[in-house]
Structure P
Amino acid sequence: MAFVHFDSNYAPGGFLIVKDGADPRDERSTILIQIDWDYPAIASTMGWQACPCGETDGTVNCQHRKAFEMIAEAFEYIEAREGQSFPALDEYFTSN
């Protein structure tokens with residue numbers, strides 16, 4: 001499992017996905033997220049839904065919502081769940 005961690009000094013303008021039990025400053029156990037385009041996918045992995053219509057992943061407009069609104073909402077969703085573990089976040093860590 002993994003969690004999100006915000007640290008404006010260490011990861012300004014973004015956040016980290018951190019393996020459970022790891023130090024957020026251990027680069028072997030973290031993924032830096034800085035691009036807002038990634039927020040909807042990460043939030044979806046954590047249980048958020050861009051739009052009930054299912055026509056968008058949150059990065060493109062649908063009939064009901066604008067992408068910029070969904071991206072902002074996705075970020076707020078992620079931020080509100082800082083420190084909570086999510087098994088699906090493990091997908092951001094690949095094995096070599």
Structure Q
Amino acid sequence: MENTTIRLPKNFMEFSGDQLMSNFDHEINHQTANRIKGTKHFSRYAGWNFNGKVWWDNGKWNCEVWCYGSFQTTFTEDTLEEIMEVVCEKFGSD
């Protein structure tokens with residue numbers, strides 16, 4: 001679900017471990033997902049034409065998408081696989 005009103009909470013910090021997702025290999029790092037889920041941390045989702053900030057909040061995964069330094073939109077889904085699917089559909093799978 002796309003929603004431009006949801007934004008990354010200001011009190012969340014970037015996770016210092018491996019990034020969560022990448023379009024380079026279309027893999028999701030489930031170890032990173034388990035480490036940030038339920039905490040006040042976000043991790044990155046890197047694509048050729050975008051950069052996503054992904055966090056868990058209120059029982060859902062959220063991905064705030066930025067393109068070339070400008071906020072675009074936020075997606076909220078039940079799973080990281082769904083986040084990857086909707087972000088790739090709108091912003092490309094490269």
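Can you spot which of P, Q the value 17, 15, 12 was calculated from, given it is semi-axes √(5λ) of the Cα gyration tensor in Å? Derived from the structure labelled Q. The maximum of relative contact order in percent (Cα under 8 Å, 6 or more apart) over structures P, Q, that is, the highest value, falls on P.
Calculated for structures P, Q, distance in nm of label points 7 Å out along Cα→Cβ at positions 16 and 32 is largest in Q. Taking distance in nm of label points 7 Å out along Cα→Cβ at positions 48 and 80 as the criterion, the top-ranked structure out of P, Q is Q, with the highest value.
Bear in mind these aren't lab numbers, they're just calculated from the coordinates by the rules spelled out. Bear in mind that the values here come from a model prediction, so they are computed numbers and not experimental data. Cβ atoms are built from the backbone, for glycine too; each structure is taken alone.
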